[in-house]
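Enquirer: These are the structures in question, set out in turn.
Bear in mind that the values in this text are calculations on the coordinates, not laboratory data. None of the values given here were measured: they were computed from a predicted structure. Cβ atoms are built from the backbone, for glycine too; each structure is taken alone.
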Structure I
Amino acid sequence: MHNALTTQRILSIDALRGITILVMIFVNELAGVQGIPAWMKHMPADADAMTFVDMVFPAFLFIVGMSIPFAINNRLSKGDNLWQLQLHILFRTIGLLVLGVFMVNAESGYNEEAMGISIALWSLLFYAGVILLWNVYTFESNVLRWILRAAGLVLLVALAFLYRGGNDGSQTLTPQWWGILGLIGWAYLITCIVYQLTGGRLLLILSALTVCILFYITGKSGEAENSPVVAWMSGQTGHAIHTAIALCGIMVSLIFFDQQKKQPERNRFILAIVFAGILFGVGYILRPYYTISKIYATPTWALYSAAVCSLLFVFLYWLIDLRKVSSWTSFFKPAASNPLLTYIIPFIVYALMKLLHIHWPEVFYQGIAGIIWSAVFAVAVMAIVIGLNKLKIRLQL
């Protein structure tokens with residue numbers, strides 16, 4: 001194992017994950033609402049600005065990074081050898097990429113006439129396959145467990161062959177882009193590799209974070225037109241920036257929870273706050289050259305977002321784990337421990353509504369009423385997760 005980390009769940013990490021999921025559902029539903037302030041929407045690509053909405057995706061990446069040291073050390077402590085660990089990381093990455101590609105193709109570019117079924121039905125069957133394949137089954141029969149998972153896999157493969165896109169229906173299932181889950185998958189893979197290669201050493205991880213920023217700068221330089229290598233890098237700058245955010249999450253986890261370095265809690269707080277200040281400072285220095293843009297995945301957007309996440313975690317750790325003000329976190333626990341299930345529930349609801357030709361009242365898409373409805377919908381999704389957990393439905397890649 002690379003670091004001396006606890007095997008117990010950290011309530012403050014769960015709380016940060018749960019809050020992020022709740023906000024994600026809220027802002028996704030809010031995206032269709034008209035007549036609301038600009039700070040409640042994503043900023044345009046060229047705006048050189050960001051809102052709290054633009055920090056939801058980075059918060060996910062940050063939490064992925066925070067969880068990686070615990071996840072890797074936990075598997076090693078349970079007896080996984082090096083190759084078993086790499087296979088687990090690889091299969092998890094493939095799962096996220098597959099989910100991302102399926103979901104992206106369900107959003108646009110499909111040809112229902114060529115497919116022979118509606119995209120809503122296709123989507124619902126896809127989510128059924130996801131649940132069958134990745135559900136955490138609690139019954140004792142291994143045979144039944146593998147039959148259900150095999151059924152899910154066969155269903156996904158069949159849907160992949162069934163899918164058709166384009167005006168003539170000749171296009172197959174392709175990564176138009178990787179989707180949110182796919183982008184998380186790539187960042188997860190690269191970050192896991194970096195964590196293992198660096199042996200969990202803070203300075204080496206910081207160096208890798210610096211390499212990610214330099215990778216972006218090189219890829220966006222004028223040399224891209226003259227060098228095939230730099231031209232390739234220009235197309236991968238987004239992955240470098242997303243990885244940088246996840247690496248920030250790893251660093252904050254190690255600052256607080258690596259017990260190999262004995263130091264007072266006060267010093268850990270100071271180091272985390274200084275780290276956040278450095279992220280803000282570097283982002284400020286880079287801003288005149290690359291601006292702030294979630295759409296373009298710029299370094300300033302990433303560093304500002306990671307800095308905010310760092311400070312938010314500092315507060316949550318102080319409140320929940322040190323001051324023991326934690327009873328309120330029970331609301332977030334089901335979603336925090338089942339992020340994938342929580343993430344796909346709104347898409348299942350949308351597909352079901354489309355299939356049944358159901359529409360929310362128009363008032364839900366206007367002003368204050370739309371904001372209130374979006375909040376109600378987000379809380380309702382969290383409640384649905386609690387109900388599904390009681391029915392023994394819980395997804396794990």
Structure II
Amino acid sequence: MPHLPASAALARFRVIDLTQVRAGPTAARQLADWGADVIQVQMPEHMRGDDTLGGQDGSDYQYTHRNKRSITLNLKEPEGIAVLKKLVEKADVILENFRPDVKTRLGIDYEVLSKVNPRLVYASISGFGQTGPYATRPGFDQIAQGMGGLMSVTGLPGQGPVRVGIPIADLCGGIFAAYGVTVALLEREASGKGQWLHTSLLESMIYMMDFQTARWSVDHEVPGQAGNFHPTSIPTGVYATKDGYINIAVFGGKIWERFCEAMGAPEWIADERSKTKAGRSVNRDWLNAEIEKRLREDTSAHWIERLNEAGVACGRINDIREAFEEPQVQHLGMLREVTSARLGEKVLMGQPVTLTRTPSSIVRAAPRRGEHTEEILTEAGYGPEELARMKSAGVY
């Protein structure tokens with residue numbers, strides 16, 4: 001069987017992935033890691049632009065596109081569109097991240113393709129949404145981070161806006177799209193019909209603002225930068241020790257009392273400046289200075305052990321190498337091996353969710369552009385002569 005499902009969970013579903021860059025491919029990867037037959041559609045080699053994600057042999061591309069098959073198809077030609085529609089006949093899902101006007105111009109919008117396959121789940125990811133004054137604007141992760149408010153609450157007070165160190169708008173947009181696809185597939189089991197779902201980087205960012213959004217929408221408070229300290233709950237943040245820095249998180253009155261005892265400062269419990277959450281917030285500069293004065297008397301390892309034994313959350317601040325050296329991370333087994341015919345054995349990060357009967361897995365390295373074109377077109381019913389003609393005509 002040409003398709004090698006990573007897991008039995010989604011193996012019965014076929015996904016056509018028309019997306020590029022990161023948000024859309026992330027959605028496709030979420031589905032592929034649980035076994036969906038994801039067919040990545042790319043432009044033919046002679047028409048391609050610059051490779052995204054650092055090139056097809058790069059670590060980023062390998063991570064993002066594992067478990068997929070690749071087909072090239074010239075969607076600027078009528079015959080390329082005709083081939084896509086033939087693939088849609090037996091597909092369950094289409095993922096696309098064209099600008100909203102492009103798919104209509106190409107004739108591959110939901111209204112058209114749902115007539116080809118009424119059971120089709122059609123998922124769109126855009127920068128700003130499918131309609132509205134910004135719908136046709138180009139959208140990228142950092143633009144959404146800024147417009148969604150995230151950069152206004154990230155960084156040190158007075159520092160000016162700071163981006164988050166990962167493409168969080170892209171990743172969240174992709175994950176939310178995959179979530180929407182699974183909901184639509186579940187609903188289809190009852191209705192027998194597909195539907196159109198859409199999300200955007202901007203919507204994802206605003207949603208991810210979470211309690212910061214509630215501070216504005218409910219309390220009419222505009223949150224600002226709080227640096228490495230929690231904006232509303234002190235002491236929660238980054239503190240210096242004798243040999244480095246640690247994170248401490250103290251939430252709730254009982255944990256506050258445990259923290260004071262573990263720090264050797266039971267007097268803080270009754271002190272008017274710190275006995276209540278409101279007092280600790282108002283007097284945060286004084287309290288943080290007192291805490292850090294004590295923490296500097298011993299090492300990070302000492303305080304991490306002591307505070308955790310007391311039931312107070314505390315941990316190291318790692319770089320990525322140190323993160324994977326953590327015994328708990330190693331125990332969780334998040335790294336998976338996959339063998340590429342071109343690149344040999346590679347180690348990639350797996351999914352952060354474990355299902356006991358249907359786990360995710362990585363069984364296929366990221367494909368080369370068009371690696372599976374003739375395999376997939378043959379499955380769709382095209383014969384050798386027709387394939388040869390289409391190839392010479394630049395259809396794929």
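Enquirer: By the measure mean count of other Cβ atoms within 10 Å over residues 106-113, tell me the structure among I, II with the highest figure.
Expert: Values: I: 14.8; II: 17.9.
Comparing I, II by mean count of other Cβ atoms within 10 Å over residues 106-113, the maximum is at II.
Enquirer: Suppose Cα extents along the principal axes in Å, for residues 250-353 alone works out to 67, 27, 23; of I, II, which structure was it derived from?
Expert: Values: I: 51, 43, 22; II: 67, 27, 23.
Working through the options, I get structure II.
Enquirer: Figure out for me which of the structures I, II the number 4.6 belongs to, where distance in nm of label points 7 Å out along Cα→Cβ at positions 114 and 386 was derived from the coordinates. Don't skip to the answer; put the middle values down first.
Expert: Values: I: 4.6; II: 2.8.
Matching structure: I.
Enquirer: For which of I, II does mean projected area of the Cα convex hull in nm², calculated from the coordinates, equal 23.4?
Expert: Numbers: I: 21.7; II: 23.4.
For mean projected area of the Cα convex hull in nm², the value 23.4 is produced by structure II.
Enquirer: One of I, II was used to compute helix-only ellipticity at 222 nm (-39500 (n - 2.57) for each DSSP H run of 4 or more, over all residues; to 500), and the result was -11000. Which label is that?
Expert: On the way: I: -22500; II: -11000.
Computed on structure II.
Enquirer: Assuming 20 is relative contact order in percent (Cα under 8 Å, 6 or more apart) as calculated from a single structure, say which of I, II it is.
Expert: Going label by label, the one that fits is II.
Enquirer: State the single structure among I, II that was used to calculate distance in nm of label points 7 Å out along Cα→Cβ at positions 82 and 210, giving 5.2.
Expert: On the way: I: 2.7; II: 5.2.
Of the structures listed, the value fits II.
Enquirer: Comparing Rg/Rh (Cα atoms, Kirkwood Rh), for residues 274-313 alone across I, II, which structure shows the greatest value? Don't jump to the answer; show the numbers that get you there.
Expert: Numbers: I: 0.98; II: 1.05.
Largest one: structure II.
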